[in-house]
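J.: Structures incoming, each one as structure tokens.
Here, each number is a calculation from the coordinates, and none is a lab measurement. What you see is a predicted model, and the numbers here were worked out from it, not measured in a lab. Cβ atoms are built from the backbone, for glycine too; each structure is taken alone.
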Structure P
Amino acid sequence: MKMKKKQDLSHFLFFFHVAKHRSFSTAAKKMNVSRSSVMSNIKNLEERFNIRFINRNTRFFSLTFEGKYLYEQSLKIDALLEETVKSLENVSSFSRKEVSIKLPVIFDIPDVHYALSSFMNKNPEVVVHTRYDDRLGNLIEEEVDFAVHIGELPNCSYYSKMITNFKSHILASPEYLRTYGEPMHPQNLVDYKCINFEHCLTGNKWLFRNKTKGVLESYALGPTLKVSSERTVISFAEKGMGIGSGLSFLCHEKLKNNTLQSILNEWTYPIPVYIIFHSKCYVDEHVRNLMDEIKDTINVLQVRHSL
């Protein structure tokens, strides 16, 4: 006889409590259901297998031969479940825990390294696997517990919380601007050499905020040098190779020392930073604690390097 698993298991659970307490009323109280619900489940169980498991009337209650057999098997399952729960508690208490995270390459910096090492020192039972990658990818397939994402969120089924906003800058060296002049409008960028991050989601265009219209607009770039990291964008811009873009915490010191200048400031806008995870219902405590550590570190970066 093929089992209707979910329904049969429910009936078995009702039977176990009735047999254990030798009472429909007591079983109902323990299960927080009505007595009629308990009796209905027992009736359905007996009809399902065409076997009488309990002899009962208004005054007497006893298990049949088949009922005693089923109860004995149920006790074995109950003991096995109890042993499994204890084993899980032991595994949870003493086993090494692992957290896998993915961070943008620009966060491969001493501040984040310190946060990670500090967390692991405080939680020696936790092993942290850190991957620096600018592509979000498939967190579930890659077994990543959470990721940090810079910029607007892609269309995906993950959950997210915004950490902060970083101020963004359009950058060029003073020497480059003296030689080629300063663009006064984003549409002028098509006439300038530009340095672009190769993973830029908008391709060979940059987004700017039109304050008058209150919307983001994309503008084409001129001859473009593509590089694989934001730090390279800033380094090449500093060397006078063209106009680049960068977040405040990456270019703060260079702007302060005047080796780079920020241009088109009326058109730039804050870039959001998100923490992304794939489960909202349950997040392990050690995963949640590491999330908080990373969020705090990024917030400190934002405050320290805000301009």
Structure Q
Amino acid sequence: MGRRVNERCLGGIRIISILQINQNKLEIFRKGNKGKAIVFLTGMGCSFDEWYNITQTLGETNRIVMFHRPGLGKSEIGNEVRNTEAVVKELNDLLSVLEITEPIILVGHSYGGLCVQHFIKVYPKKVAGIVLVDSTSVDLEELDTLNLPVLDEEDRIWLEKCKTYASMRSEQLRKNLNPILPKKLNLVPKEIKKRLLDFQVSPSLYKAMYSEISNWKQDAKIIKSLGKTLNVPLIVIGRDNEFCIKLEAQSGLPEEELRIFEEKWQELIIRQGKLTSNSNIVFAQSSSHSIHMDRPDIIIQSVFDILDKCN
């Protein structure tokens, strides 16, 4: 299945590289050695180090597992297609390598939430509870029906940038992007800050994102075709749409388009509650899409609520 390649400590965090059956080395984060196993799947282009404050708290009483998908961080990427099916296989293999046999709590943010929805359909007995954090919807194609010429052009430009960045060297990316950290991460340890900055200037990151974006609509169709209404506890967390409209409008995007988009996004978030027959929906006030940085308290409380339901 796989083998442990390297293990080291970084600021009290255990980072493990594992050789998967597809020959890729995956960078793994683990914290805690007792309690329930909680697995986090990060958003597209997001490092697990962004979740430092959340995992520090939850790791005191639980076992935390996170991994960088191929192309992210130190995880290697080849020429394979990056889609949710690949993530489902990688997560299942990882659980086997780490000898985690009991049902887990799955937390998925954004694209990671789409991967969670795929995993739970394929392996329902391996999941005890779910937290979806402003997750990508299986109905994401409905966003394409909206009349959003400016936002659609922004998306097209970003996809082309990913393709261009994937062909550049790290030094070029650092010069062109001049990466900075969100203020919410100013208090994390110095070594974590360095890792976060280095994460943003890796060409493989943009190669992975280009592939993930290119395949996610087909992924959504596949997930929908799997059917199944589950009965595991689920908490769906959505962002504050008014907060997001004001935030994005400050960057010059048209408020009318932003409002149309946010109304549909909220509708899709609410619809995710139908994934199981035991769900709650929460909206994180004063939060952008990056709820894990804007309102970590809501995610922490939601995980504890799911743990209580599992017990």
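J.: Assuming 0.35 is FRET efficiency 1/(1 + (r/R0)^6) of positions 109 and 181 (r between Cβ atoms, R0 = 30 Å, to 0.05) as calculated from a single structure, say which of P, Q it is.
T.: P
J.: Now for a different question. Where does the value 0.95 come from, among P, Q, when Cα Rg over 2.2 N^0.38 Å is the thing being computed?
T.: Source structure for this number: Q.
J.: Given 15.8 as the derived value for mean count of other Cβ atoms within 10 Å over residues 221-228, which of the supplied structures P, Q does it correspond to?
T.: P
J.: Using the calculated result 0.65 for FRET efficiency 1/(1 + (r/R0)^6) of positions 61 and 229 (r between Cβ atoms, R0 = 35 Å, to 0.05), pick out the matching structure from P, Q.
T.: Computing FRET efficiency 1/(1 + (r/R0)^6) of positions 61 and 229 (r between Cβ atoms, R0 = 35 Å, to 0.05) on every structure in P, Q gives 0.65 only for Q.
J.: To test your reading of the models, identify which of P, Q gives 16.6 for mean count of other Cβ atoms within 10 Å over residues 29-36 when calculated.
T.: Q
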